[in-house]
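Throughout, read-outs are computed from the coordinates displayed, never taken from laboratory work. What you see is a predicted model, and the numbers here were worked out from it, not measured in a lab. Cβ atoms are built from the backbone, for glycine too; each structure is taken alone.
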Structure 1
Amino acid sequence: MKEAKRKLLIVEDDPGLQSQYRWSFEDCEVFVAGTREEAIELLRAEMPSVVTLDLGLPPDPDGTSEGFATLENILQLAPETKVIVATGHSAHESALKAVALGAYDFYRKPVDADELGLIVNRAFNLYELEAENRRLAQQRQSSSLKGIISGSDSMLKVCQMIERVAPADVAVLLLGASGTGKELLARAIHDLSPRARKPFVAINCAAIPENLLESELFGYEKGAFTGAHKQTLGKIEMAQGGTLFLDEIGD
């Protein structure tokens, strides 16, 4: 499928410069307007990403009033559009004013095609980056579970299932590869359950030698074995009334 060309609107009343712009931006879909009315009509119809705007438009070709009015109209209708204004060598103040009003950048006449090409290309890149960010922001969905953000439909279904099962006083088996967030989900179940004010105790079963696992789970009395200098509560007793998370129980 052929990739769509970037849309560029040239607002310039000089026929010679119009032709130069068309030639300079052959890789773009170029639209040309010579007046504010034509520019607004094309803006609404074509929604270009970038606009180059000569501030000296009729009926005030020697001033900037019509150019600034056009700039304001464009930004009101399409605030995401990147507008690049053209100024004369002695019109630095006008360029700064345009940027203050919301223009993306400016260039000076007479036109340097290479310099303008760089500015326009940079404007297109920024517009596309911002558009992608807006698209992702609209698509992103987050669950109501603390610490869990996901745009995946399957993950959102898991979160919904957790919200349903959390109020029940039952054991829950969480399956998933190491590092996929099982402890986060276990904490979410705990936080949404009637046990939320009680302890959440996690134990990594794979990290405890088999001969010590019983002591970790059930605790031990002082003197029960060499090194047992004091009574120690087991994880099960510590989690009484709350949640005990047995991580990596299958290892």
Structure 2
Amino acid sequence: MEAAPLEFLAVPPQGRIFTAARRVRLGDVTPRGRLRLDATVRYLQDVSHDDTEDANYADKDGWVVRRTALRITKFPVFQERLTLQTWCGGLGSHWAERSTRIEGEKGSLIEASAVWVHVDLQTMRPATLAEDFLVTAREAAMERKVSARSMLRMKPEDAEQRDAWPVRFSDMDALGHMNNAAYWEAIEEWLSGHRDFREPFAVVLEHLTPIEPGHDVFTVTREEKNLTAIWHEMNGVIAAVAQLQKL
């Protein structure tokens, strides 16, 4: 297994940069008080939505996440006040990369890079980027091109252990499938049993097939030196794959 080539950008010197504030709350942390990864991804979703609303794009909802990568230098902790900065980190024909930087008053730092695919909500097929979005986002992207191709092409072996992953009603979102943040709970479960695996580390998760209610879902985990892969498998099909990288 090879490490996925991840890139995290500095805040650009130009273009639209949306800034928000947040405080780490009780429902966002582990028993030891650090911010959980699934809560972090919810923060990313929220600041993305707030940015889109503030920019007043004609199409605010036609986006589906393809890949999210995080680099955790130091986790935020309970009650820490955070500043979130988000901007367009790159463009493709039917997708765009959203970069986000989360910094805390106690020195915490998480950098994020997420590729979102623009879709037609009637057909759920990829659609070209709208002109009003390009006019606003292009300057911060600084002509950087991004790809939506999969970085994580490894697959679990038939002989590897499958662990049942119950899908709950509360995992579902307004699109009728498992919310992006819920996938990260499997990574948190792995971290809870590997207390020696701590920051700094990077982790990337790719979504391949939506998980819908009523299906049997299993997770598969493979550990190799400084890399760990975690798959979500639904009816024998890989729905998502994640990779943790110790830095």
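If FRET efficiency 1/(1 + (r/R0)^6) of positions 91 and 155 (r between Cβ atoms, R0 = 30 Å, to 0.05) is computed to be 0.05, which of 1, 2 is the source? Attributed to the structure labelled 1. Comparison across structures 1, 2 (criterion: relative contact order in percent (Cα under 8 Å, 6 or more apart)) gives the highest value for 2. Ranked by FRET efficiency 1/(1 + (r/R0)^6) of positions 75 and 219 (r between Cβ atoms, R0 = 41 Å, to 0.05), which of 1, 2 sits at the highest value? Largest value of FRET efficiency 1/(1 + (r/R0)^6) of positions 75 and 219 (r between Cβ atoms, R0 = 41 Å, to 0.05): 2.
Looking across 1, 2, the calculation of Rg/Rh (Cα atoms, Kirkwood Rh) that yields 1.37 traces back to 1.
Structures 1, 2 were shown, and helix-only ellipticity at 222 nm (-39500 (n - 2.57) for each DSSP H run of 4 or more, over all residues; to 500) at -5500 was computed from 2.
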